[in-house]
Structure I
Amino acid sequence: MGADAMSRLLLNHSLVMLAAYLLAFLQAKVTFFRDLVGAQPDLLPGLVLYVSLTGGGAQLMLVSLFGGLCLDSLSSNPLGISVLPLFLVGFLIRHNRHLLLRESLQTQWLLGAAAHAGVPLLTLVLLWLNHRTPLVGLFTLWQWVVMTLIGTAMTPVWFQVFDRLSGALNYQDEQSISFRPDRSIKRGRV
């Protein structure tokens, strides 16, 4: 891998990790939406979805681990309980990404809905398996629906934001050439 490709990869990793950190922090600090509708949207599964469709396996593990730990450290969850659901959803999507149309808005929405619905359910199952007793009731269903809908709507935003950032910050190779490939070049005196 060349130095240019390595710098692009490092820049992409850094931007995604910064986004994961900011998401975890903003979800814990900004509460006006939670106060308004009674549910705090979790946007981290959408970021994991983006990474699983565009990045490598190491980047998926890093974002799942770092984002999950940041999220758990700022919530009442046991530390590390969010890491496995984020990674499992990302791994399943990454494993089948050769079958998916990454650029399709419908695919992004459907996978976003699956990711945002699946991560809270998997976390809830892990809490129960860990002998924790989370408060679950009819209001939990409302929170789950709101989290899923908001996360689904925001998932295509990750694709647009990071594609634009990549296009703006990374060097783009020139696709066109200035001469025909079948043209012969004569050297010497005429």
Structure II
Amino acid sequence: MDLVKAALRDASAKPKRLRREGIVPGVLFGGGMETPLNIQLTAENAYRLLRTKRVGSLVDVELAPDGTKHRALIRELDFSGRTEEITHVSFQKLESGRRVNSSCDVVLVNKEKVQGILQRMTMRILYAAEPEDLFDAVTVNLENRPVGTVIRVKDLPEFQNDRIRLRTDPETVVLRIAGKRQALLRTEG
């Protein structure tokens, strides 16, 4: 789990001024909190977060000056259209025993060992789970998968857990390995 260091932010501080000073404004909300907390993190910490995580990732947000930690999901990363600068980060605090909506990426390994044509259909799956059951990615090993393989969301072991509630249709095709002729017929038809 990644740790994001942040600090409480004065609500009267102008976001534009903060960004000029290398500070990214943000908010921490949810998880039984009565009011959201205005927070800030350094631009360096925001970009480090962006390199290793994505929207929907699980992180611990540590707030200065007292060092309290909050388990949270990254809910939103806003960018400036002109400069591609991170302009705002939103975190949703998690509450134990309470299900939250999330998503995970499908990561394919050993793609180079596929004998047919790999057709990727769905690379992000939506689901709901309690904080202890959340995950950022599922890995599919493609080694020794024959032509004709079809993997659906329901085939992934992570989603065969009764504590996980799928929001993506379980019959959704994640990937297919087609022979060259099958792939040509699909593109012509």
Structure III
Amino acid sequence: MWAVVGLGNPGRTYLRTRHNAGFLLVKRAAKNWDARLRKKAYSSKIAYVDRGGEKLLLALPQTSMNLAGMAVKHIIDSGGVPLENLVVAYDDLDIPLGEIRVRREGSAGTHRGMMSIIQELNDSKFPRIRIGIGPLPPDTEATDYVLTPFGEEQLPLFEKGLARAEEALHCILRGEIETAMNLFNQRVRAQPDG
């Protein structure tokens, strides 16, 4: 069994903000798999998908972003998901808008949601898809920037990034994370993992 967790902040206020890129990827995948993220379990909104006889859990933690690790730990402890089959999708300011980066494992960098997950799991060895929302404009606080919606002119690039992220997710779920990394990391400028 696999679990795909999108990070974001629950509530209408944050619906289309940059910080909810992970939520938006999981919602996109759910729509394309004809699944509804309505059931509540593991402190999350969830949906189950049957992909060729293999069960897949889609989850949107309903904690605040900074406490996402509690929901993810609940999924791992109670949901029958091995850690290597956990895929976490989240926003990243260090990656340009429209681009993504796939990692097999790694640090949280400055992302508080990922910090919470790694702290709760006491492990960082799980796949992740980092969705570019950068760069941070000059003289702008990161906290303010990530909690604002995309501008109209940014949406086409963001949608391109989400489409790439969904393709990468399909690769990962087929057990082809190396392929995903080779295909989707090549356009992203070299940066330290985080």
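Coordinate-derived values only; no laboratory data. Just so it is clear, the model here is predicted, and its values are computed rather than measured. Cβ atoms are built from the backbone, for glycine too; each structure is taken alone.
If helix-only ellipticity at 222 nm (-39500 (n - 2.57) for each DSSP H run of 4 or more, over all residues; to 500) comes out at -23500 when worked out from the coordinates, which of I, II, III was used? Comparing all candidates, it corresponds to I. Thinking of I, II, III, which structure, once Cα extents along the principal axes in Å is computed, gives back 63, 41, 27? It traces back to II. If you line up I, II, III by distance in nm of label points 7 Å out along Cα→Cβ at positions 37 and 157, the top spot, with the largest value, goes to II. With distance in nm of label points 7 Å out along Cα→Cβ at positions 21 and 149 derived from the coordinates and found to be 1.9, which of I, II, III does the value describe? Only one of I, II, III returns 1.9 for distance in nm of label points 7 Å out along Cα→Cβ at positions 21 and 149, namely III. If distance in nm of label points 7 Å out along Cα→Cβ at positions 53 and 101 computes to 1.1, which of I, II, III did it come from? Traced to structure I.
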